[in-house]
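Asks: The next part holds the structures, each set out as structure tokens.
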Structure P
Amino acid sequence: MAAPGDGPRARPPIFGVEGRDCAGAFVVDVRGELDVATLPQFEAVVRAGEHSGHRRMVVDLGAVTFVDSGGVNALLQLHRRMTSASLELLILPGRPRVQRVFVLMGLTTTLPFLA
């Protein structure tokens, strides 16, 4: 028996990433799976944010359904670039199963997650 959502009507999760100005910060809203297949889109928006002139970037993972090592690495690299440029990065945590990846990797204190 197929698992729920595995039948012919199942659709792949929709990925989306958008950047916007909000109260003087560049906010990156991410939804769906943040993985090797979606990294180019994520990186394009993040790079635009880095060159937007904002001193603060907020990455919102609240609507992310899955993150793989590529997504984790992208956030680590972003954090390093922002820190090197004396810019502020804040990350809004994801759903429990997404945050668990960061917990298991010991990154909840390395990456600047908001509580």
Structure Q
Amino acid sequence: MKKIILAEDSKIIREHLIEIIKETFDVEVDAVDNGEDLVKKVRENRYDFILTDNQMPSMCGLDAIKEIRGFNKEVPIYMMSGLIGNRVYALKLGATGFIEKGFDSYEKILNSLESYLQKK
């Protein structure tokens, strides 16, 4: 079974994302609410996909991407943010893709996941 990790500090969004991902795909989903825990979990486990918010306590998503790319260059990382200006920074730091938060965010997330989960 493929394994995804989600980093999102909003409990409501995090729980909803876990629910729609599990309803759509046969995957295991781990979740954290900050960037430090994300980096720690990625160091300790193998994931097929990382989905991270940017603005989180203790370490932002941009810093987490930078840390993760220091030891794992392969896993796809998608950043979600309401600030479109973060796209350039995220991609420069090694993010695979960027999803702007908005009314169609969940559809974009599912499409991104589907494209990567089908590759393996």
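Each reported figure results from applying straightforward, stated rules to the coordinates on display, with no laboratory input. Just so it is clear, the structure is predicted and the values come from calculations on it, not from any experiment. Cβ atoms are built from the backbone, for glycine too; each structure is taken alone.
Asks: Thinking only about Rg/Rh (Cα atoms, Kirkwood Rh), which of P, Q has the largest value? List each step's numbers first, then the result.
Replies: On the way: P: 1.01; Q: 0.91.
When Rg/Rh (Cα atoms, Kirkwood Rh) is computed for each of P, Q, structure P gives the biggest number.
Asks: Here helix-only ellipticity at 222 nm (-39500 (n - 2.57) for each DSSP H run of 4 or more, over all residues; to 500) was calculated and came to -10000; which of the structures P, Q was it taken from? If you can, show how the numbers build up before the last one.
Replies: Working: P: -10000; Q: -13500.
Among P, Q, the structure yielding -10000 for helix-only ellipticity at 222 nm (-39500 (n - 2.57) for each DSSP H run of 4 or more, over all residues; to 500) is P.
Asks: While we're looking at this one, here's another question. Identify the structure, out of P, Q, from whose coordinates distance in nm of label points 7 Å out along Cα→Cβ at positions 22 and 46 was calculated to give 2.4. Present the calculation step by step, with values, prior to reporting the outcome.
Replies: Working: P: 1.8; Q: 2.4.
That value comes from structure Q.
Asks: With distance in nm of label points 7 Å out along Cα→Cβ at positions 30 and 102 computed per structure, which member of P, Q shows the largest figure?
Replies: Numbers: P: 0.9; Q: 3.3.
Ranking P, Q on distance in nm of label points 7 Å out along Cα→Cβ at positions 30 and 102, first place is Q.
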